[in-house]
Structure 1
Amino acid sequence: MRTETNEQKLLEGLAHNDRKAIETIYKQHFNMVQSLILSNNGYPDDARDIFQEAMIVLFEKARSGSFELNSQLKTYLYSVCRRLWLKRLSQQQRYSPEVANLEETVPVEEDVERHVQRNKDFLVMEQSLKSLGEPCKSLLEAYYLEKKTMVDIAADFGYTNADNAKNQKYKCLMRLKKMFKQKKDSIE
């Protein structure tokens with residue numbers, strides 16, 4: 001019971017970006033993942049990359065508020081890392097039947113697929129934003145990334161008032177969505 005409580009606290013800490021919780025998860029579980037990767041055609045850098053991706057998956061699940069850990073945290077992380085590593089080996093044509101035969105401990109395929117798709121979408125969005133052009137790119141970055149108000153944006157970009165800035169932001173956002181959809185459709 002105590003382990004479950006500690007793991008739940010770690011997940012809550014992770015969801016709130018608590019450095020101590022993140023460090024604890026790394027200390028408790030990274031060596032296990034490193035061992036998995038190194039014994040299955042991987043390198044230390046691969047282990048760090050895979051563990052980092054698994055931590056992102058876990059972070060997203062913990063932040064969702066609806067995630068219920070139905071196994072030990074160790075088992076969940078191992079399963080996610082194993083899936084990610086199999087996918088990476090397959091992409092690099094370094095697939096190893098030994099890794100595929102390792103026991104599947106928790107079904108995490110859906111979580112991993114969602115994570116992979118989200119990463120692809122971020123890349124497409126980044127490409128779309130880069131090709132959007134000025135002033136739209138800067139205006140959207142000012143609003144969404146820098147969290148500036150419409151009043152500040154109107155002053156910075158020379159619009160007569162916040163409503164004009166808001167209208168321009170909307171037009172830019174629609175252009176970005178259209179570009180994103182076109183780029184995404186051309187990839188699929």
Structure 2
Amino acid sequence: MASLHYKYAAMNSGKSTQLIQAHFNYCERGMRPLAMLPAIDDRYGEGVIAARVGLQLDVETFHNDTNLFDAIATHHANETIDVFIVDEAQFLTKTQVYQLAQVVDQLKIPVIAYGLKSDFRGELFEGSYHLLCLADKLEEIKTICWCGNKAHMNARVAENGEVLHHGEQIEIGGNERYVALCRKHYIEGKAFA
């Protein structure tokens with residue numbers, strides 16, 4: 001039975017590595033996965049999911065106004081889709097999350113969404129909020145803070161190392177801009193030992 005899965009974590013937890021491995025596993029078994037990425041995330045080039053361990057996957061992109069149900073249904077009509085995998089799912093709109101639920105319920109295609117749970121201010125992203133509400137299965141992928149404790153906060157860090165708590169919610173960046181912290185060090189604003 002098809003399900004909507006949401007695999008969430010803080011930055012640098014291995015979400016992209018797991019996504020690329022899942023994609024590979026489907027291919028290896030002769031199945032056809034369809035993977036997509038929001039166009040806003042072009043850190044590694046358009047339509048490239050890259051993991052820090054050196055793996056990468058070329059995928060299709062979509063925008064905030066893309067109807068994901070229609071896009072997946074069109075692909076599925078042309079060639080059977082066995083699973084839909086989406087990276088950076090926090091950037092989905094509420095409407096798109098509901099469209100993914102329709103993909104599961106109407107097309108009977110499993111959906112695996114990978115993304116952040118909260119932003120650098122400690123607030124949920126729109127996509128994350130609605131995935132937490134609608135997903136059949138939730139899985140937290142764990143990572144650690146510099147102190148060794150579980151990290152579940154995403155800290156935006158200024159060039160001088162200051163942890164920022166104000167600003168625009170979306171600012172695309174990687175290790176040069178964000179660090180995963182435990183709650184204690186996030187609240188203290190201590191990004192490094």
Structure 3
Amino acid sequence: MSAQSQDTAVSKFMSYILRHAPQEAGLKLDAQGWVAFSDLAAAVRARFGIGDEDLLRIIEQNPKQRFTLAGERIRAAQGHSVTIDIGLEARVPPKALYHGTQADKVTAILNVGLLKMDRQHVHLSTDRMTAETVAKRRRGQSAILKIDAEHMHLDGGVFFLSENGVWLTETVKPDYISPLTETEI
């Protein structure tokens with residue numbers, strides 16, 4: 001396995017256990033999603049054979065900044081399906097936010113809205129390019145949805161900004177969603 005492939009595998013493993021299944025690595029998250037860095041490092045070392053220095057490099061160089069390291073603790077920045085309180089305060093969002101998805105999901109989304117599904121929040125980005133990157137990770141043709149965050153907020157919608165710049169909300173009703181056309185993307 002190349003070094004880059006191993007870094008990606010380690011990052012995905014950490015995302016999985018810190019967001020969805022800590023018990024699969026023998027870990028237990030506290031109420032805010034934190035775990036001791038030493039415990040995470042031991043789980044990663046057992047699976048991948050890397051040391052703390054390499055693990056710290058992977059965390060620090062992660063382009064999506066998926067992890068928050070604070071002293072001797074670490075957690076995923078957002079995206080949890082396990083119940084935790086990451087302690088974010090409500091924030092006023094920008095006028096528009098974006099969501100990347102599969103094109104074949106757009107009709108359903110326009111009927112029922114964006115739902116958090118098995119996660120704690122719907123994830124939104126401040127720019128179309130990030131939403132496009134997210135959409136391309138999924139299979140099939142991608143689509144970008146524009147969220148009228150300003151009006152949603154004025155109507156009582158609550159938004160949070162994660163530590164790595166991802167905007168979070170419980171749900172987005174169809175009234176606030178419009179698909180972007182090819183010329184707008």
- Message: With relative contact order in percent (Cα under 8 Å, 6 or more apart) as the yardstick, tell me which of 1, 2, 3 scores highest.
- Response: 2
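Of the structures labelled 1, 2, 3, one was used to calculate P(r) over Cα pairs in 10 Å bins from 0, in percent, for residues 87-142 alone, giving 18, 31, 23, 16, 11, 1. Name it.
It traces back to 1.
Rule-based calculations on the coordinates, nothing more; no lab input. Not measured: the values here are computed from a predicted model.
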